[in-house]
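*Asks:* There are structures below to look over.
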Structure 1
Amino acid sequence: MTAPTQDSQFFQDPYPMYAKLRTEAPVQLGPIRSEGRRRYLVLGYDEARQALADPRLSKDPAPFFADQPPRDIHPAVSRSMLATDPPAHTRLRKLVAKAFTTGAVTRLLPRITELTHELLDRWPLDGEVDFVESLATPLPVTVICELLGVPTDDRPTLQRWSADLFAAGDPARHDAASHQVADYTADLITTKRSHPGDDLLDHLIATRDNGDHLNEDELVSLAVLLLIAGHETTTNFLGNALLALLQHPQALTHLRDHPDQIPHALDELLRYDGPINTATFRHTTHDIPLGDTTIPAGTAVLISPAAANHDPQRFPHPDQLDLTRDPTGHLAFGHGIHRCLGAPLAKAEADIALTTTLTRFPNLRLAIPPDQLHWRHTRLTRGLTTLPLHT
C-alpha cells in the first residue's frame, strides 16, 4: 500500500487514493513510519464517525510518544486543547465556547460583511485576482485577530507562521514556527495585561488572573490554538468551495441566481471538498473493534474525514457535487467532543464571502486550467495555495 502523504498526486486530488484504499478495507494498517511505528487508517464513514466519538481513542500524545526521540515543538502547540482528553478538554473548551455560539457569531455578521466588501473593493472590475490571497486568507485572519485583539501590523507574520505549522515533510520548519507563534502570543498576553481591553483574549487573561480555571501555560496554548485554528480551515474551505462551484457551472449559476440558498449549499460543499484531510493524532487506550478490524491498545490512529465524506455507502455518487443532496452528518468539522468549535463562525464567513463575491462578480472564471492549480502539501488540511481568477 502506498502511503497517501508520500504520493505527490495525493495533494492534487486525494479522493481516488481514498477510494482505492477504502475499497481494500475501511480500516487498515498503514506503512511503517520513520519512527518505527505503524498507524491505522480509518477511511470508511461509519468507522470514522464511531472512532471520532470513542473515548477510548485518546488525544493525549504524551504516553504514546514517551519512548520516542523528542521533537522541538513548543508545548503551547504540542499540548493544546486538541491534545487533551476530559476532564481537561471539557474545562478548556467551556472557557471559549461562548465566543463561538450562533448568537455570538450573529453579532459578528455586520463586521464580516463590511470586511468582505472592503476586500472586494480592491478587485479589478475586469482583470485577474488571486482569491486565496485577496479574500480567502485575509477575511478569516482579520476576523479572528480582531476577536483576539492582535495588532494589524502583526497579522501577516502570524499568517506566515501558521502556514509553516502545517507544512508537510519539514519538521524543522514546523518546530521553529511553533516557538515563534507561542513566544509572540506570550508577549501579546504580557502587553495586554499592561493595557487591558475587551476582546476575547482579554477575557481569557482575566479568567487566568482571577481564578484557578486556567494556568499560564494553558492560557498561552489556548490563545495560540484560537489564532491558528481560527482561520486555517476557513481559508481552505473558501478556496475549495469556490473552485468546486467554478468546476460545476450549473451549481454556480443556480447559487448566483439564488444566493439565499448558499447557506444550505455550504454543507454539501464541505462534504464534497472540505478543509480537513486527516484529523489530528489519536491513540487507542484499549483494544477497539472498528468495523471488521480490532485495533490493539497503544496504537496510533489517523481518521480521515475527507475519505469518510466520500464513502459511497453513506453518500451515493460521492464524487458528484449535488446541491439537492442531504449531506447531514458529514464529518468536515469532525464529530463528538472534539467537533470544531468554530464551525458556526466558519460557515458564517463562507456564506457572506461566497454570496458577496458571486453577487458582485457574476462572471468569475478560472484564470488557469484546474490541473495547474497548486495545493498545500500538508497531511492535515486540504487547501489551495492560490486560486487565480478572471473577474
Structure 2
Amino acid sequence: MELRSVLSVITLACASVAVNAKKSKILGTEDLIENHGHRHFSRHTIPTDDRYLIDMFRIKGHGGPPFLLLHALMGASDQWFLRDRQHDLRNYYNFQINSGYDVWLGDFRGNIYSRKHESLNVSSAEYWKFSIDEWIYYDLPAMIDYVCKESGYDKIYIVTYSLSSAVFFSTVALRPEYNEKVIVSYHLAPFVAFSNVKSVLLRLGIQFGPQYLTVARGLNIHELFPRNEREVEMYSSLCSKNSTFLKSCTAIVSDFFGLDTSGNSTKDLDFKLAYSRAGVSLNSIDHLLQMLRTKKMQHYDLGFFRNWKTYGQYRPPEYDLRKVTSPSVLFHSYNDRIVDKRTIDKLAVLLPNVHQTFNIKDRHFGHVDYAFNKKAKHLVFDNIIENAKQFRS
C-alpha cells in the first residue's frame, strides 16, 4: 500500500455519518441536528486570544450545567450524528435537555466549520501555522469560557473522543485554573502520546509520516485531509456496499483502529469514511507523529534553536498530566487497536483524580465504534448519563 494511502486512512478515527435514503450529499452539523429532531439550536462564532474564529453549535436546554462535546483529530462536530434517532446521541441529548442541560458541540480551528481569522485568509500559509498546541492553549479555553458565560454556570461537563482527550488533559495541565470549570470529564478511547498502538499500518504511518510531510511542505501544502467532493466520490467508489473493494476497506479500517465487523459498523462504510476528513493543518499531523514517536505528551518540536527561542529550552517541554485534578472517567474496549488496557492503566496512574474506568463488555467493539456502532448507546452513553446524574446530585 502506498504511504499516501496509509496516511489517508488515519483520518478514519474521526469518522461520522448521516444516513439518508439517497446518500447524495454530505450534510452539515446544523442539518444533522435538525434531522435528529432538534429545533432549538444555534451556531456561534468565538474569537480566540490569537484572533482565530472558531465555531460551536448549541442545542438549547432549559438551564442546568452544560455538556461540551469535542471531536477527534481530523473530524468535526458532525461526528456525533452518525447512526439514527434511536441509537445515536438523540437519547443522550434528550436526557440532558429534559434534565435542563445545554449541549454544545465544539470545532477546533482548521476543520470545515472553523476556518476563519480576524485578518488572515484560510488560503494563506500563515493561517495554517498552528499545531495541536494552539488547540490546547487557545481553542479549548475559549470554548469553555464561552459556554460558561452563555449558560451562566461556572462549571460544565466535558465529553472527549480519541485525541481530543489529549487536548483536554494538556489544556488543564498547562492552565490548571480550568480544573475549576469542569464538573467531570468523560473520555472515549483517550488517545494519548503513550498509547500502545497495535496496528501495523498505523505504525508504518508513524515511521514514514515525516517523509510524506516533507514532500507536502515542498509542494506548499499546508492543509491535509480536507473534505471535498472528490474524496467523497473516492470513498463511494471504493467502499460502497456494491464495491468489489469493500472487504479491503473494511479490513484496513479494522486493522488501523478496531472495527466491529460482526455488527452494523460496516453498514454505509463509504458514507462514514467521507465524514472522516474535515481538514487539519500539516503542523498538527506533524505534532501528533512527534508525540507518538517519543511517547511523550509534549509541545510541538520546532527544532533545536526555535525551541530555545520559544520554550527557553532545546527540547519541547512536556505537559504534566498530574495537574489534571478535576474528576475524569475513562472508557476503553478490547478490540481498540490504538488505546488498550495498558494505555488506560498508565493514564489512570498519571491522572490524580480518575473517578471511574469503564471496560466495555463487548470484545468486538473497537476505536471507531464509538462513532460507528449502534451499540455505543447502551455500552457508552447510557453509562455517561447515569454517571452524570451522580455528579449533579
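Readers should treat all values here as calculations from the given coordinates under stated rules, not as data from a laboratory. Just so it is clear, the structure is predicted and the values come from calculations on it, not from any experiment.
*Asks:* With relative contact order in percent (Cα under 8 Å, 6 or more apart) as the yardstick, tell me which of 1, 2 scores highest.
*Replies:* Sorting by relative contact order in percent (Cα under 8 Å, 6 or more apart) in descending order puts 1 first.
*Asks:* Assign the value 20.7, 60, calculated as Rg and Dmax of the Cα atoms in Å, to the correct structure from 1, 2.
*Replies:* 1
*Asks:* Given that helix-only ellipticity at 222 nm (-39500 (n - 2.57) for each DSSP H run of 4 or more, over all residues; to 500), derived from a single structure, equals -10500, which label among 1, 2 identifies that structure?
*Replies:* Going through each structure in turn, the value belongs to 2.
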